[in-house]
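We did not get these values from a lab; they are worked out from the coordinates using the rules stated. This one's a predicted model, so the numbers in the text were calculated from it and none came from an experiment. Cβ atoms are built from the backbone, for glycine too; each structure is taken alone.
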Structure 1
Amino acid sequence: MQFFTGEAGINTRYTTMYYVSLALLVASLPLSKFTMSVFQFTTLIFWLWHGVDTTFLHKYSFQKLLNPARLLALVAETLVQISIAFAQKLTRFSRNKPALILTSLVLLHVIGLFYTTDFGYALKDFRTKLPILILPLFLATGPRLNTDTFYQILVLFCAAVFAESIYRLIQFIFTAVADPRDVEVHTSHIRYSLNAVFAIFILIFFAFKYQKLPTAWRVTAIISATWLAVFMVYMNYTTGVLLLAIIGFIMLIFYMLRIKKAGLKIALLSAIIIAVLLPLLYVFSVSYRYLHTPEVDFAKLDKYTPAGNSYYHDTLNFKSKNGQWIGLYICDKELRQAWAQRSKLPVDGLDKNKQVVRATLITYLASKGLRKDAGGINSLSEEDIRNIENGINRFDYKKIPGIQSQIEDFIGGYQRYIRNHDPNAGSMIQRFEYWRTSLLLIRQHPVFGVGTGDVPQAFEEQYIKMNSNLSPQFRLRSHNQYFSVTIALGIFGLIWFLVVMIYPGMITRNFNNYFYVIFWLIMMISMFTEDTIESQEGVTFYAIFTAMMLLGRDRTENMESLHD
């Protein structure tokens, strides 16, 4: 198999380099924002050369180029030929209806500039959205991608996602952080999760639907897909895990409905029901234990520490975690004295995760089954002290996935949000406040929105107006792409945004294509909890794969039908 071969058997040096640059751009999505920008630029260079009539180069020998006049003539003629090819590409692009609809999303944001007041942020937002303009232009008018080249790019993408998972795991193992999602890596864990979910379904296709693949490679694909799924669970990448589960459920239902044999259909339906019920039962079990922790018989608890100081037991501020009451056996006097001897951080100050040290300390001691007194603190190792200073609140944070802790933290945070209007407990609770704020802004500016550049300012003003208890560092945008578009551009903007997201796939008949349907579901579902295309990683991920599948494929070849 030749690598990166082009349309109609074309395999010129520059066409091959275009494919290589495009492949490296795709591989950069989970790895690096810097190389993402670099390979967009190199792809631009090879795209500009595509379609140039190079016969004029034969007029210029190396010896003649030593003459400055002949060199200038070469440069001038080269620019003319590139300009001719560029004009031809623009003409083809202007006749490509799906491409025009896709890029109209950028035009929509340009329209929002006419009634914005913060042009600085508006121009920054416009630069972020540029891939939605340039990548469809490249793919619609550049060399076509045949099936082999497209598959090779997908394999390289999966390899990059796999490599990044190894890097992230190593970073987590050797970095003291409270949450694996806080590890400093190349891209955000949420954007990486989108890449990982798409990679998993790509690997599933190669393992089970692509007949030309040798058995060894099929096994490798299955192992890699399993690894990525387990990795996301271990690293608490909740967005990725939920996306994988939802899309997996949708695809299983789709294929089950197509099965004609009653016995096989019943077996698959039973498997789907079990796959749904088991996680739900686990969530309900953890929730029930958290909400129905047995009452404490305070009369049977020790009243004094070994040093004779009084204990008190706090079951109001410290609920339960992992089935245990956290706030039992607290002696603040000994806690403060003993902690001061072990750490320079004040017990009432903030740890490196911006949490009160005392709360982190008490929770950490409880996770080890220790009392919150001098004896408990003296039992801690130096590694334990460093963990607490870094905001880590349980000693076994690297040994087991934190699914149970996440459920308990969510319930506790939600209770605080309802009772005390405190949305700072966690990212999901904060989203409730973001969405509440978003709906208020949409109600105030329903038709045309606030303008492309005024979204951050509108949010900040609304937080002040509603006396939000969100801490300043958490006062962010809506974390919902549909809300973000409506706030910036109004209801009409949202309607056109939905047209852009749906109509190009319909007119190119790609809603029958396995890869496109999976990718489209990833984008549409993720946008309910994320501003998916408001960052460089997210917008490039959307633009490159959408353009590649809708505009860049060789349409004369067989596609990956969902019905195969």
Structure 2
Amino acid sequence: MTSYEKLEHDIESIIDSLKGICNQQGLSNASGEERVITTVFLYKFLNDRFMYNLKQFSDDTKISITDIFKNKNNELDAFYDAYSGSVAFHYEDTIEYLIQYASQQGFYKMFDKALENISNNPRNSAFNVETSDGTKKPLFEKISNEVEESSKDNFAKAIFSDISKSKFDFSVAFENGSFDFYSRIFEYLIKDYNVASGRYAEYFTPQAVSEIIAKILVGMSETITASEIYDPSAGSGSLVLHLANELGKEKDISRAIVYTQDISQKSSRFLRINLLLNGLNDSLHNAIQGDTLVKPAHYLIEDDPQSGLKKFDYIVSNPPFKLDFSSTRDTIESKWGEYTDNNGEKRFFAGVPKIPNNKKESMAIYLLFIQHILFSLKDSGKAAIVVPTGFLTAQSGIEKTIRQKIVDRKWLKGVVSMPSNIFANTGTNVSVIFIDKTNQNGDIILVDASKLGDKVKEGKNQKTVLKPEEVLKIENTFINKEVVDDFSVLVKYEDLEKKNYSFAAGQYFDVKIEYVEMTQEEFEAKMKSYEETLDKLFAEGDELNKQIKEQLRKLKYEERD
């Protein structure tokens, strides 16, 4: 086992062990388990990374860790300047300090206080989950609140004993700078908790889909500068962080500033954990919990709604597709229906879906997210939006109006239609629309990847998994604008107009008729063979008809007594 694999194994073992302790307290599959596991693991992870950074700084400066914590000559300030991405700990809140008190009566109070202190540390001001109405909820909360009074001390001691046994060796991960490592750890951490629930379904975008979107968005960018990237339905952040990482390969990742919003409290917690694991602390205060459609949180001038909604360089989104938003539908229309930016662009130019008499849960909320994204994109901006594949060909309504505007304004870069069941928790076929507001004269590539992937069983659901070579095929075909029979096609804007603004690749594939070279003698022989086959089939049919009639004649009428 390599040191890299050992670190990953150690981290997964800690997560599994913490789940075992929660199970002993009856917290298994309860909401309290998720809060305890994510809180304690993140505390352990950040503590060990903090102490690793502190030791590096101590070795470099020849100042002892004890003296750094005393901060007599501003050593701690110098440390934070050198390691700006490091979370701030007071010595009294570290595992190294608390371990000496771990056997004492009432230890749970010290542990709870340490968690609260980290959220309240002025250097960690973004450690509170901010909502769109301005209220804040701490990222770290007391874990003892999840168990009975009589169990608090033993529970806290068992948890602390587990996380203090050893340190994670971050030299391996830091040297590799591996986003893949952190994304796998995050997925392992939340895999039991990231399920569809509540008013908005909390989808976790598959890593392969996130990678494809990020690679294509960056690949279709001729130049990359400091970028502001946005996800208005961020969930746990897989899409937006893959993009931040991909941009970071071209430029320093710290220059990709992340902005997000999501209505789910749980997803917002997960997103902040994801940001912290990936060292994007500077973007924490931009991760807002709230309803993007009713109360968007990001403005041209921060905290100034009068300045207008903010515009972004890149936007990614996997929005909820169908949802009952009847309680906010009229508010959206009355407050935002006629809202325009300084250029006269309407936020909801195609309209707001009406409330149906039946099946309110089928309201197409994703259509509002598409319009919001187009509105929120800079004139030079690029976006990728996951949509139900039916959107590509709808012949009327809001769907058709949106597609027509995208074509008329020459904003489309391409479309990738994904295999069915690429998302394990929805059977809806999905496609990804790529927007590039600078693609005024360019070709548009339409890719039909629906036949790719292997079917696998995941729990009770069947899921399609793309192989690495298939992921690469999709990326390269799109970025290089390759035309592949029955897989991809290049079209112009006028071609889309002629096809009633259809974005489906299959409608543009050439119909091929196979021609086979043969002599007249071969042709006549083949025709004779066809005639003989037909004569034989007709004869068999006549014989069958004859037998049926004979059987019918044998039937007799009989009266019952």
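One of 1, 2 was used to compute mean count of other Cβ atoms within 10 Å over residues 135-142, and the answer was 16.6. Which one was it?
Values: 1: 25.0; 2: 16.6.
That value comes from structure 2.
Supply the structure label, taken from 1, 2, corresponding to mean projected area of the Cα convex hull in nm² with the calculated value 43.2. Walk me through the intermediate numbers first.
Details: 1: 34.0; 2: 43.2.
Only structure 2 yields this read-out.
For which of the structures 1, 2 does the calculation of FRET efficiency 1/(1 + (r/R0)^6) of positions 159 and 535 (r between Cβ atoms, R0 = 30 Å, to 0.05) return 0.80?
Traced to structure 1.
Work out the source of 1.8 here, i.e. which of 1, 2 gives that when distance in nm of label points 7 Å out along Cα→Cβ at positions 183 and 271 is computed.
On the way: 1: 3.1; 2: 1.8.
Here the read-out was taken from 2.
-14000 is what came out when helix-only ellipticity at 222 nm (-39500 (n - 2.57) for each DSSP H run of 4 or more, over all residues; to 500) was calculated for one structure; which of 1, 2 is it?
Details: 1: -20500; 2: -14000.
Considering all the candidates, the number was obtained from 2.
With relative contact order in percent (Cα under 8 Å, 6 or more apart) coming out at 19, pick the structure among 1, 2 it was computed from. Please list the in-between numbers first.
On the way: 1: 19; 2: 9.
Working through the options, I get structure 1.
Computing FRET efficiency 1/(1 + (r/R0)^6) of positions 87 and 551 (r between Cβ atoms, R0 = 30 Å, to 0.05) for each of 1, 2, which one ends up highest?
1
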